[in-house]
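Okay, got some structures for you below.
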Structure 1
Amino acid sequence: MSTVNMLDAKTHLSRLIQSLDQGREREIVIARNGQPVARLLPVEKTGA
């Protein structure tokens, strides 16, 4: 699990999503003023 601040999340959103999609990260927490406010998670892939 990684934690990034709001500015970094805004600036690097594509890179963060790519890290989740490629399995390098399982969860990314976004913090404002050092306090967690949101969590990015990959969508579970199904066999459909």
Structure 2
Amino acid sequence: MQGLHRLKKQNSEFSRLILFHLKTQTKKLYFIQNLIPLELRNINQRRIT
């Protein structure tokens, strides 16, 4: 039973690592996705004026 508990603990730490990694990756993606429309908007505004 203790072996199972230890496995669960390792698993939770592992999943926490994966979650953290996924969060940072999605943050980077959001950042890039937000940057691109801004640039496009700037170009469009320059074209209009």
Percent of Cα pairs over 11 Å apart, calculated, reads 73; among 1, 2 the input was structure 2
Thinking of 1, 2, which structure, once helix-only ellipticity at 222 nm (-39500 (n - 2.57) for each DSSP H run of 4 or more, over all residues; to 500) is computed, gives back -36000?
-> 2
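Quick note: the coordinates plus some simple rules give every number you see, no bench work behind them. Since the model is a prediction, treat every value here as computed from it, not as a measurement.
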